[in-house]
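Below: a set of structures, written as structure tokens.
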Structure 1
Amino acid sequence: MVPEIEQFQKWLRRQRPHTSTYLHYTSDLRFFFTWADKSPGQITVRDVDAYIEHSRERGHSIATVNRRLAALGAFYHFLDLQSDDAPPCPVVPRRHFIHQGEALPRDVEDAQLERFFAVVTHPRDRAMFLLMLRCGLRMGEVRNLSLNDLYLQPAPGSLPRLWLHGKGGKQRVAYLSRQPLAALTAWLKVRPVVEEQAVFLNRFGTRISVTGIQDRLAHYCRQAGVWITCHQFRHTFGRHLTEARVPVTTLQRLLGHARLKTTEIYLHLSDQQLQADYDAAIAEVTRRLPLDTKAGVA
């Protein structure tokens, strides 16, 4: 294993202490150098070409490939800061990064959610996934929650809330409705008493990792016979609020989006006016041209 990766992880964690970027980038780098089986100084532009081709053949998404390229670029930037003799970065943005068209968020059907939560019995896990579904938390935000981020007994007329360390180190507030509040309270009652301030602990009494959350999700998905990603819970939160006719500017703040344009894509998941217009129009078209299959039967 490349020893510089551990140094890079510590450096990146100092640079971005409130994000999980260092975890994802470290995992990406280990994956790349295991595949390449070369030292950083031996990696060439053509190695990156081959890696991209390998990733696409394995069915990895464009977003995943681009993130791994970003991790590789950041790693070589770190090496350049550490030494005057650092190897050149083999990632050429205009050559390697793949253009990604704007995709609609993929939500989860309500029937699948019912099947999933029917098998989630562990209070910690139920609280984690309900925070994603009912409050729109990202996986990293769930992992980063600490006990002093909880504000569960507000003044009368105010909702319980969480202080989140969100994407890019930005802070935001997430409100707790009855369901996630009950799940979180149930977990806190049985949470082990340890010095660790993380809300969600692993079996060793330390903060649960991103991989740990993903493993628990995969475990329940197998039991329920469904396939859901953590981010799909967040997308479904956006759909549910859109269906409840929450104003898009309010949804933007609840999701922690920097740009309104990012939030507006959720309108496409449940545009009831668009559906009504389509239904009325197609009914009129069908009336004019019924295309009755029985008419052509001899």
Structure 2
Amino acid sequence: MNLKIVYMGTPEFSVKPLDELNKKYDVIAVVTQPDKKIGRKQEVRYSKVKEYALENNIKVLQPKNIREEYKKIIDLNPDIIITCAYGQIIPKVLLDYPKYKCINIHASLLPKYRGGAPIHRCIINGEKYTGITIMYMSPKMDEGDILYQEKVDISLDDNVGTLHDKLSELGSKMIISFLPKLINNNFKRIKQDNNEATYAYNISREDEKIDFNKNTIDIYNQIRGLSPWPSAYAYLDDKIIKIFNSEIGKSNKEGKIGEIINIYDNGIGIKTIDGEIIFTEIQIEGKKRCNVKNFLNGIHDKNELLKKIVK
């Protein structure tokens, strides 16, 4: 079927579903967030969706405020609008316009983890599974009727990067599988129970700071729930230390909370309220990201680290 699709998305997560749709259907335009200027040189950076669209000769629209700048999308007369991590609330006039309405690919099992950081939050909270929800869009954030869901397990080895890739792949398969059912009206829509809703608000700087007064498993989940981006951090000798990988230690050695209590071949063990967290991959302020093993190789007297406090 020659289905005319307007696709709305911004980050890397949105690219895989877009690619699969572009192989099978007519993606007539993408709508993505405006370009950003980054760094000291204020270099312009395109979104990942825009990069894909330019490489594949797809029309690109970048409204600053889609609630006011939606006419160009309506003028394209799409059969359906598909959104995936776009980043703005879509106005009702646009949601209701296409023949098959506007559907969204969301990286959680709604009504759990509505919002902009569902992958981060479910790992930080120690969830054992999550998934993808395909839903009708509504004027309120992630409150539309559920059309299709699939679950994926979260292992203790998963971090944001690995789970991001799993869910992006799953979302791309699900949207291709679901569209024929939508077109043929062969689906059920399930109203969300707002009483069951939880929210995955965007990550703040405060969320990234490690508190060693927490249980070790909570710190471990925080680290992997922020790795590789934006990363958890603490302070060592008044310098920021970003932590990308860690292990749950087994040491019962006494010490102050936050104190470095053990030096291992591949990590440094820090005292937590109930045990020890071992940092295995870090980045010291002003240095490159590295395995702690390499970091330790650059220290002449490793014992000088012992008794230091990571705050």
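Laboratory data are not the source of any read-out in this text; all were calculated from the coordinates shown. Please read these numbers as outputs of a predicted model, since none were measured by experiment. Cβ atoms are built from the backbone, for glycine too; each structure is taken alone.
For structures 1, 2, calculate relative contact order in percent (Cα under 8 Å, 6 or more apart) and state which one comes out highest.
When relative contact order in percent (Cα under 8 Å, 6 or more apart) is calculated for 1, 2, structure 1 comes out on top.
Matching task: 4.8 is the computed value of distance in nm of label points 7 Å out along Cα→Cβ at positions 14 and 182. Pick the structure from 1, 2.
1
Between 1, 2, which one scores greatest on distance in nm of label points 7 Å out along Cα→Cβ at positions 30 and 230?
Answer by largest value of distance in nm of label points 7 Å out along Cα→Cβ at positions 30 and 230: 2.
Matching task: 0.8 is the computed value of distance in nm of label points 7 Å out along Cα→Cβ at positions 150 and 174. Pick the structure from 1, 2.
2
One of 1, 2 was used to calculate log10 I(q)/I(0) by the Debye sum over Cα atoms at q = 0.11 Å⁻¹, giving -0.82; which?
1
Which structure, out of 1, 2, was FRET efficiency 1/(1 + (r/R0)^6) of positions 38 and 78 (r between Cβ atoms, R0 = 30 Å, to 0.05) derived from, given a value of 0.45?
Considering all the candidates, the number was obtained from 2.
Using mean count of other Cβ atoms within 10 Å over residues 46-53 for the comparison, can you identify which of 1, 2 gives the largest number?
Top value of mean count of other Cβ atoms within 10 Å over residues 46-53 goes to structure 2.
Suppose helix-only ellipticity at 222 nm (-39500 (n - 2.57) for each DSSP H run of 4 or more, over all residues; to 500) works out to -7000; of 1, 2, which structure was it derived from?
Source structure: 2.
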